[in-house]
1. Quick check: 6.8 is what I get for distance in nm of label points 7 Å out along Cα→Cβ at positions 12 and 284, calculated from one of P, Q. Which structure matches?
2. Which one of P, Q has mean count of other Cβ atoms within 10 Å over residues 156-163, as calculated from the coordinates, equal to 23.5?
3. By the measure Cα Rg over 2.2 N^0.38 Å, for residues 60-147 alone, tell me the structure among P, Q with the highest figure.
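Derivation of every value follows stated rules applied to the coordinates shown; laboratory data play no part. For clarity, every value in this text was computed on a predicted model and none was experimentally measured. Cβ atoms are built from the backbone, for glycine too; each structure is taken alone.
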Structure P
């Protein structure tokens, strides 16, 4: 489990993280989201003991990272995939990490096999593609078989097959009872991967909840209904005080209503329905709505320029 309490980080007069409190529970994949400059990287660095908090604390399984005797056995992290010495082979890099935490050499071969790098284990890391470097970073995170895992942009550089693999891999790790925290710009991928979310903006907490709750919080209550009698249905809805917008020749969008209301009105009026469904925002739409005031930069048209997207940055 990861627990942040009143976590604050100042750089001179700049407050990067401000009184941030949240917890990441075991057994679930938790997405760590926020616009660029929101304090995500600074927070992850404080979790890993790379930055010292100005105030507050962050604990991993009840202890600060610095107090862990063999940290790789407790926490695995992928923060920067390219930090490996370019002249060192994948196997040599992992063997060095294993020795630093008194881990058996056979574990190196095991994790290389897990991430699909066993056939290139002797190649120099400097010749790896970004996707291969990501896999090597994931192997390093898994080396100590830790219960807590942090991944910063783990799908960066991976092809669609690799993205699918890491999504299932993270979910499997969580299913084993591990704590998995993932930061990513790929909102479409996070919507498929993360069960819970911690969302920050300008260094402060915006939301800590399930992905479903986050999307529902940002969604207006509306219903899509399709009928060959759409015009007649719109009149019946208006009589009940419900406004219907025309989506196409046979479809209406009804705001401020639920499917039960619309279905009962249609049934009472003898209206044939071909479709009746609640409209739900995507994670991207929910994110844009709830973090719009927390982005670093705005365009002249009032649209954020520094938010998460559905494509990698």
Structure Q
């Protein structure tokens, strides 16, 4: 008789406290503390080499911290009664024997966790791979391997999901599917920690953000607060009378710089103030709007000084 997952206990949160990992003289993670709460999608952001994957490996017990701790519900993963059902993870979508079929790969892991064939069929259907169950993993595209990795993470019906770059290789339809899946799982009260370099998708998917650079915490907040707090306040104003407008702003001590087209980028004030100054001088404005930075804009600006690999123009 197939074994099905037991009812899930209330999902546990993730907590890192003073987490540090050194490799000789190199520090990959440096006194890092953050939380990821149940029912919330927490985006884990940082440039290449920021320590994200190392942190996830320490959470899963694959790497031992030099100092500090990272726990699930207050316990190290080795202390959980049934870790394979408590935590599901995707770290490397290609970590599959290339000659094993998708079904056999999942069945081997399911049997190790005390699950049966029925559960394998359920997760294959969930990730859209039922029609490819008997194909060898070595024949899969990167996107199909990602789906297989996600199916593996979901086998034990876990309350905590740790996903490292789960969107890699997915086509637009697949990315939308993954976004919806994560939202559905978080809506069930599960804890989701995921990393991605696709800032547009992070902006659409994450509720909270943990941003790191060179192993240290840069920011931890809701996505909304992160963008609001770190957005530079600027206004674009367009007019055919730019010289007159520039002189008027200068007389009020307001900073500005030229912008593409017949416009100025004004900082340190709001649209209403600019409008009043222009009206007082009889200057007609064709456009007056706040500049809204994207998550990508804010992220790149905040992490510019901690990005180790940056291209330079020839």
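1. The value was obtained from structure Q.
2. Derived from the structure labelled Q.
3. Largest value of Cα Rg over 2.2 N^0.38 Å, for residues 60-147 alone: Q.
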